[in-house]
Structure 1
Amino acid sequence: MTDYEEFESPEELLKTKQRERKIRKGKKKQSFFKALLRFLTGCGVIFGVYYFSTFSGWYLPSTTFKNPDPSRIQIVDNKIVKIQKIKNVIKDIEVPKVPLYMANLNELKYKLMSLAPVDEVYIRRYAFPARILIIIREAMPVLTIAPDEKVKPVAAFTREGRLIIGSDYLPLPEEYKTVKVLSYGNKGDDYRKWDENKIRQILRIAKYVETFSREKIEYIDMRNPDDIYVKIETVPVRLGQLDSNIYERIKRIPSILPQVEKVKGKVKYIDLSWEKVNYLKLE
């Protein structure tokens, strides 16, 4: 016998069973309506997200890269690479047909990274209206190349040995202070073949000369790689061959530079090309 059968009459037991069935039915209805409400809420969220994502404020115009609108695409921090060059590089990129937050912009980044002066590219995305901000990080030029001291540079190098060449990038903005090197580029030592070690060697020579002369370098003449000259503010200095002893020869500048003042205006150059022998070449 159950507890109901032991303590309740048949009428009371029937009422109890009926109440239990009503409670169970009520719970089933509640569960059904809760499940239905969750389903409808989920559908509403999905529909809302879809509807929200179709707003035009998420999409870039189809002409964003072909005819850049400053209100849609902004480029900053480019000093060497001209805006027109950037426009020419990105004009053939296809605008993504998905919301901007889902768009793959790697092609845009890679094309900009292919430009010689560009070291890194950062792209920031904004919506309503959809627009992008392109931040250009350029490598720092340290050398400029010219065939003559009176001619504007035709090429430049970064410290890492990256060659920057062409009218798209040159002349450099005046804010860049570089070491000017004279080189023909077609005989002797072709600057197009210089690497990072070569650049660092030239920079070291420049630093040595400025340190021991206490004067700024105007240019380094490497048109004849076997007979190098350095022009400082006072007078040209002949260093001779680019060998392991060149730095020791540079250290002799302070001992002979005062003599230049004594015959000022008559000195053609200081000759340090001979080992342990210094002399002034007069006009």
Structure 2
Amino acid sequence: MIDRIAAAPISWGICEVPDWGLQMSPSRVLGEMAGLGITKTELGALGWLPDDTTALHGLLDQFDMSVLGGFVPLVLHHGTSHPGSLEAAHAAASTLAAAGGRYFVAAVISSMQSWDRPTLDTAEWTALFEGLAETDKIVAEYGLVQVVHPHVNTLIETADEFDRFLVNSASLFTLDTGHLFIGGADPVAIAEHDGDRVGLVHIKDVDAAVSARFRAGEFDWMGAIQHGLFPSAGAGDAPIADTVRTLERSGYAGWYVLEQDVALTDGEPPLGEGPVHGVRRSIEYLRSLAG
């Protein structure tokens, strides 16, 4: 697994949410990734990396980096004829394929304007799962693999919702140790019983006390992150070690993407300082699991 560790720009505060904080330059972030021995990254927020394919690959080549995948929000519970649903999948898949990526990390959301969580009726759940089946086909046309991402503030967040997904969809999924933990699911049990459905792994640790305060409504998402919801891997309460060891025993041969969501709200840290330290600690922790 040492050679299968990738990084995500969110660990450097790169996020599409408005007013999230400072977005450091791609050159700085990719340079710090490369300095840690990382060779693959996810795309990050739309527009952060160059849209032009030649410029993008030129930038990546400077740091001997390549794109592993990208996060794609989709609205599917209104049906595949809903404006923007399958069109959005085509557009994102085209962009990701041109970037050289492999994994289409799909998150099902209520709308592109607001990630609220309405209660879906049976027809809407059926439409959502039919939509995932259609996007499986679409992304395959571009040589990609869809990996559905259970995620806070999406329509597949809680343990019950994730179980519903497992029963009603044949899609692969992203085993995110942090988001599953926050949603009340057991990442170790999922790795044990549903390892054949795992297409990609996101390594994210969680401070359980901060998570409980978030779930109780004390913080919004940004507030929870600013209060330390996501420590470096191995410093929190998510069962990362047992999850990774279970996956490796089961024959998982895919990638582990390190994620430690941060928001840079106090300006750009000096070179060599800032989020890079948290990522370094996470890498050291993952390497210790292979020792």
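Computed from the coordinates by the stated procedures, all read-outs in this text should not be read as laboratory data. Keep in mind it's a predicted model, so treat the numbers as computed, not measured. Cβ atoms are built from the backbone, for glycine too; each structure is taken alone.
Listed values, structure above:
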| read-out | value |
| --- | --- |
| Identity of the structure behind 18.2 (criterion: mean count of other Cβ atoms within 10 Å over residues 216-223, calculated), options 1, 2 | 1 |
| If distance in nm of label points 7 Å out along Cα→Cβ at positions 64 and 256 is computed and equals 2.1, the structure in 1, 2 | 2 |
| Structure (1, 2) behind the derived value 121 of volume of the Cα convex hull per residue in Å³ | 2 |
| Structures 1, 2, by relative contact order in percent (Cα under 8 Å, 6 or more apart): label with the highest value | 2 |
| Identity of the structure behind 2.4 (criterion: distance in nm of label points 7 Å out along Cα→Cβ at positions 224 and 248, calculated), options 1, 2 | 1 |
| Cα Rg over 2.2 N^0.38 Å, for residues 72-159 alone - highest-scoring structure of 1, 2 | 1 |
